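What follows is a group of structures, each given as structure tokens.
Please treat every number below as a calculation from the coordinates, not as lab data. Predicted model, so just to flag it, every value in this text is computed and none were measured. Cβ atoms are built from the backbone, for glycine too; each structure is taken alone.
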Structure P
Amino acid sequence: MRKPPLPTAANPTTEEELAKATVGAPPTRLSGPIAIHDYDLSWPAMYAREEARIRGALGPRALAVAHVGSTSVPGLAAKSIIDVDLIVADSADEQAYVPALEAVGYVLRVREPDWYEHRCLDREYPGVNLHVFGPDCDEHLRHLIFRDWLREHPEDRDRYAAEKRRIVQQNLTFMAEYTDQKTAVIVDILRRAGLG
């Protein structure tokens with residue numbers, strides 16, 4: 001696998017940026033603290049069911065499907081939401097995949113044409129965030145490298161978990177604030193994993 005560059009530093013996401021990227025209703029405000037759970041042995045099975053659902057809906061249009069994010073790392077505390085990366089031929093071509101995913105319960109929530117043509121769909125139960133990218137996308141490669149590094153380096157896995165638990169103690173308004181505040185530790189761990 002090729003090594004992508006480190007992610008570029010970005011300013012915290014503003015409410016206006018969230019509104020621009022959100023499809024449908026306005027960005028959802030958090031109604032309370034974000035819950036971080038100890039690792040749950042059921043998460044891999046939940047992912048496997050979603051992978052089957054996605055592949056069943058898309059067939060060969062699903063070029064790759066991968067379990068990413070914290071629920072993909074044994075022993076890592078996480079939000080109880082399964083993060084999945086889906087690679088399609090062209091993530092900007094929503095008609096090629098969104099209707100088929102909507103037919104199996106997914107809803108398009110985020111459209112970010114300026115960031116790798118990223119799209120995000122979700123399912124409420126089980127909680128799934130489905131991130132859609134095109135082939136050879138730097139962000140998808142970073143997800144895989146980060147996941148694999150944490151699986152093999154428990155000291156960084158535990159450091160990441162501690163940082164997440166620290167962040168959720170703050171008074172956050174949007175989930176994007178939680179994501180933004182994890183960036184520094186993620187970049188540092190990716191650097192340790194060989195990105196530069």
Structure Q
Amino acid sequence: MIRDLLLAPNQITLLRLIFVPFIVICVLDGHWWAALVLFVLAGISDGLDGLLARLLHQRTILGQYLDPIADKLLLSGLFLVLSMVHRIPWRYTVMVFSRDICIVLTAALLYTVANYNDFRPSFFGKANTAAQVAALFFVLVDQVVVVPWVDWTRRGLLWLVFVLTLLSGIHYTILTGQRMKAQQNGIKE
């Protein structure tokens with residue numbers, strides 16, 4: 001595992017983890033440009049680690065766990081802190097956290113009770129993540145650029161996050177049920 005930790009894609013993922021507290025501090029201190037720049041760098045690192053893992057044939061189990069953890073800490077942390085400083089209404093943050101907590105608890109329960117471990121993300125889950133990234137980007141941009149279309153885009157993306165969070169949670173529940181049924185019947189997808 002130490003060897004995997006030293007691979008370039010995993011090092012980039014760890015760098016993204018290191019960005020999280022600094023982005024949070026920048027938001028809390030009102031350093032919006034710095035928060036925006038660090039968020040963009042974190043986004044670039046997210047794309048770069050996946051690209052390098054594929055190109056260098058360095059996909060690892062560690063990376064498969066680290067990457068979504070880094071993503072969730074970044075996105076959830078920003079939703080939380082931006083709600084704390086009144087830049088995102090709490091309803092969006094509550095929805096995002098509720099879905100994520102339900103998924104984690106359900107996954108832990110299904111793994112423990114039924115030894116079920118097929119928790120691949122669905123299309124709606126990926127769309128939800130993309131919407132969260134875009135919404136957070138525009139929330140941060142809205143703090144440094146006062147232009148009406150940026151505010152409208154921010155508002156629209158936050159509502160999209162709300163809807164996709166709800167849809168992805170429902171879809172994930174249905175999909176997990178179907179996958180469990182297929183696994184019990186010995187059918188591979």
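At-a-glance table
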| quantity | calculated |
| --- | --- |
| When relative contact order in percent (Cα under 8 Å, 6 or more apart) is computed for each of P, Q, the largest belongs to | P |
| With helix-only ellipticity at 222 nm (-39500 (n - 2.57) for each DSSP H run of 4 or more, over all residues; to 500) derived as -29000, matching label from P, Q | Q |
| Highest-scoring label, criterion being Cα Rg over 2.2 N^0.38 Å, for residues 52-91 alone, among P, Q | Q |
| For 2.9 (distance in nm of label points 7 Å out along Cα→Cβ at positions 108 and 140, calculated) the corresponding structure among P, Q | Q |
| Read-out Rg and Dmax of the Cα atoms in Å, computed value 17.9, 57, structure in P, Q | Q |
